[in-house]
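A.B. asks: Dropping the structures in below, format is structure tokens.
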Structure I
Amino acid sequence: MTDDIDDKPQPLLAHLMELRNRLMWAIGAFFVAFLLCFSFAKPLFNLLVLPFTWAVDWAGMSDRKIELIYTAPQEFFFTQIKIGMFGGLVLAFPMIAAQIYKFVAPGLYKNERGAFLPFLIASPILFLMGAALVYFFFTPMVMWFFLSMEQVGGTGEASIMLLPKVSEYLGLIMTLIFAFGLVFQLPVVTTLLARVGLVSSQGLADKRKYAIVAAFIAAAILTPPDPVSQIGLALPTILLYEIAIYCARLVERQRAANAALAEADSASAAATDPERDA
């Protein structure tokens, strides 16, 4: 099996230099992506405000002017920096992941590299799926829920309107994107653990009730303190847990098929061994 490893014995200093080069490429890619996103921070922020606009339409307030405020002189500037860092991380992720893979791959067997590469591709795709769910459905639904709490005002009542701060709105949507993106990694993580034998489909199925409780606890921690956000994250988490159980079953079936094939090949080789026939 050692012939399948491309890595060659190297001193510790050579590995450290290789790690430094990979880090420099990853940091450089992030810095370039950050500058690009920071230069377009205002259009990107306007793009992130679209879910709020959709929520206003859902609430029947289509004639309402979309307004966000900032209460400190430096608030919107730092918000633009956060947008640049967030967008830079997203744009630079393929380069960062490629550098991690190139650093780790020489120490892996060929079959391990072949098993690892699909997950490296599936992980960002699942993250983007979670982000898309947040952007197109979940954030408008949450903002519609908050808009429903407004008070028109009148005799004996104050007029209460939702005027989000730019920093708090960005923090909300970034928190939701990261929360859903991480939750959508559940099938990837579970499949990797099943491949190395740390979990089994039966074990995951037996712990389903604990997973449901953990999903609601995680949703309460990761999302804003409102029932819409918590239920909206908990239900996809439970669904993804069921998908993870199915993925673990597929891994176990493939492992059993490979074991049966190897046993058949071994039996065939033993049957045709000349010394055995003699």
Structure II
Amino acid sequence: MSDLAAYLDRPMDPPQLDVLAAIERGPIDPADALPREDVERLADPTPLAAETGWCTLPDGVAYVAVRTAMPGVTGAMVDWWFDWHPADDLRYRIWHPRAHFANSVERPRTAGAKAHWGTVHHPVEDVGVGRVRARIEFAPPSELGMAGDHLGDPAVATIVCGWAGDDTRRVRHTPMAHVFLDEPGGLILRSRFWLGAALRPYLPGPLAAPLAAAINTGFVRRRTLPDGLPRALARHCAEEYANLGGLLPELYERYGPTAAGSAPP
């Protein structure tokens, strides 16, 4: 058995208490949610109205925001992780042993500036509302509406973003962005999800476009998003990234590109 299996029994690093308190106190004022069209503001270290919280917006979109401190972590570690972990179920499971079950990856035909750009992950997980077969299409930040890709931005260590969907229902549904900001001694992660904001069937363009226009409504969102999803996803996001922050420095040292004998375990 891989020596990675030992990490399944390792106690998870918990989220910060203030983050959990913000999640548990109930929905934030929708006016404090970051509009999807203002996603660029995540790259600006200036504090936002609600760094952690969740709510349902007037258009039926379920909004989730989570702030995670990741001391000792670098942008290089994060980029390596998102290229390395989907190649093996066990690597994905150690990220959140209670909620992650399996993963696989489709690699892009043409490599981008970041190894995960253009990849499609197929995780099997439970964020708190039941097990799902998800689909995550990773993309450059500019494709999600940011002003650029921030490759040379001294404030931004890296950005991991794209669209989440459901492999079982064959529909894309959610833009998501994880912006990792540099700070002394590590990173601050700003995670944002706009659940249900981009409903689109996984069909060829000429077929998908009219269906997407028909289903991207508040009526559909309110009837398809599971009850309790915003709070559950906020809690799951806080847990998995707090735990990843604790794991990454050691994993990168043991298996990263400069590690001695860094072949996959």
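Bear in mind that the values in this text are calculations on the coordinates, not laboratory data. Owing to the predicted nature of the structure, the values given are computational and were not obtained by experimental measurement. Cβ atoms are built from the backbone, for glycine too; each structure is taken alone.
A.B. asks: Quick check for you: by relative contact order in percent (Cα under 8 Å, 6 or more apart), which of I, II is greatest?
C.D. replies: Structure II gives the largest value of relative contact order in percent (Cα under 8 Å, 6 or more apart) among I, II.
A.B. asks: Further question on the same structure: Rank structures I, II by distance in nm of label points 7 Å out along Cα→Cβ at positions 156 and 252 and report only the one at the top, that is, the highest. The partial results should precede the final answer.
C.D. replies: Values: I: 6.5; II: 1.9.
Largest calculated value belongs to I.
A.B. asks: Work out which structure the value 0.97 belongs to, where Cα Rg over 2.2 N^0.38 Å was derived from one of I, II.
C.D. replies: Values: I: 1.37; II: 0.97.
Label of the originating structure: II.
A.B. asks: While we're here: Here helix-only ellipticity at 222 nm (-39500 (n - 2.57) for each DSSP H run of 4 or more, over all residues; to 500) was calculated and came to -25500; which of the structures I, II was it taken from? List each step's numbers first, then the result.
C.D. replies: On the way: I: -25500; II: -8000.
Derived from the structure labelled I.
A.B. asks: Check the numbers for Cα Rg over 2.2 N^0.38 Å, for residues 148-211 alone across I, II and tell me which is largest.
C.D. replies: On the way: I: 2.06; II: 1.46.
Structure I comes out on top.
A.B. asks: Compare FRET efficiency 1/(1 + (r/R0)^6) of positions 140 and 188 (r between Cβ atoms, R0 = 25 Å, to 0.05) across structures I, II and report the one with the greatest value. Mind dumping the intermediate values first?
C.D. replies: Details: I: 0.35; II: 0.70.
Evaluating FRET efficiency 1/(1 + (r/R0)^6) of positions 140 and 188 (r between Cβ atoms, R0 = 25 Å, to 0.05) on every structure, the highest lands on II.
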